[in-house]
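A.B. asks: Just below sit the structures, each encoded as structure tokens.
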Structure P
Amino acid sequence: MKQQRGFSLLVVLALAIVLSVVLLAFFKLLPVYTEYFAIKKTIDEMVVTPGKTEGELRREFRDRTTVHGIVSIKPEDLLILTTPTAVGIGVRYRREVPLVDHLGLILSFEHEAGTPVLESNP
């Protein structure tokens, strides 16, 4: 007599549950990370041209947030250091992502470009 092979119904259900939880987390986190990379790209592009004032940089960031759909941070959240020859821009923020009911994730993001402006400790 041949021995039966394959998954039982319980194993298939368990795998389906695990896969659905992973997919749920992926689709909830994807927009958050997409926004982070848009923020990172925006800040990196802004430090290329030195000589701008802090107000000009904040205004430029506000304009770029409209184009890139950035909603997690405002221009006032930026840490900006300007000198005649260099620019440093940094940001540190947290984002809460609700998964289901009372379960969620808190993500901390940090990025700086140009002259260092963020301290080592949050």
Structure Q
Amino acid sequence: MALILVIDDEEESRELVKETLEIGGHLVKEAPSWLEGNQIIIRERPELVLLDVHMPGLQGPQILEVLRETLKKPPKFIFYSAMDIDQLQKMTLEYGANGFIQKGVSLSELLNRVEFFLK
């Protein structure tokens, strides 16, 4: 069981991911903004952060840079987006995220990929 944080401004998306990961045995926190997500990261130290790429204000890559600069031991960051897979892969490599998951994958695939990134 891992503590996972989902940062996504879309409530339906956050809830679906949370339910899926909880069924998989994980403890899941959620945040609709990077400010709330940052507070949860500092306070609760999740092992993995699923970070939406397109957020109001700061975008996912910018959020990743800010959080990595402020944390001594950052969690694993996984970009989570509906964008084209080639763009998402390029962004993941460019900004140093630990991986990516494309929105719209099956719930079992979502859980399997999160499990993979937790190893």
Structure R
Amino acid sequence: MNFIRSLLNGWMPQTTEQDLAQAKSTVEYLISSAPIAIFSKSYCPYCVNAKSLLAKLGQKGNTKSIELDHENNGVAIQRYLAERNHVSRVTIYIKGQLIGGCSDLQSLHSGGKLEPLLKAL
């Protein structure tokens, strides 16, 4: 975890421990309470594609997203997600399970595995 934190320090603005604690609370609440949770950026074409796919599949009402670039603590949330998941990309969760990013969601869809996950919502 210290390796990831030192790596993140090189390219992300600094955050305080209080910022990270608040970010952890926000992230864990959304993951546990939303059927589909997306941590995205409004300008990211992959994020837009992932949300479009879920909407096309009738999941707009089940999807809750946080636009990291619109949140005051967006940097802290992204840092916490990177430490939690060991990845720096934007992430998607379904029923609390980490799916990954847009390409992972699309792979599940093209492989016929996404719809069964969504039916269980």
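A.B. asks: Taking P(r) over Cα pairs in 5 Å bins from 0, in percent from the coordinates of each of P, Q, R, which one would give 2, 12, 25, 28, 21, 10, 1?
C.D. replies: Matching structure: Q.
A.B. asks: If distance in nm of label points 7 Å out along Cα→Cβ at positions 15 and 47 is computed to be 4.7, which of P, Q, R is the source?
C.D. replies: P
A.B. asks: Ranked by distance in nm of label points 7 Å out along Cα→Cβ at positions 55 and 79, which of P, Q, R sits at the highest value?
C.D. replies: Ranking P, Q, R on distance in nm of label points 7 Å out along Cα→Cβ at positions 55 and 79, first place is R.
A.B. asks: Identify which of structures P, Q, R gives the largest calculated value of distance in nm of label points 7 Å out along Cα→Cβ at positions 63 and 95.
C.D. replies: P
Where a number appears in this text, it was derived from the coordinates with a stated rule and is not lab data. What you see is a predicted model, and the numbers here were worked out from it, not measured in a lab. Cβ atoms are built from the backbone, for glycine too; each structure is taken alone.
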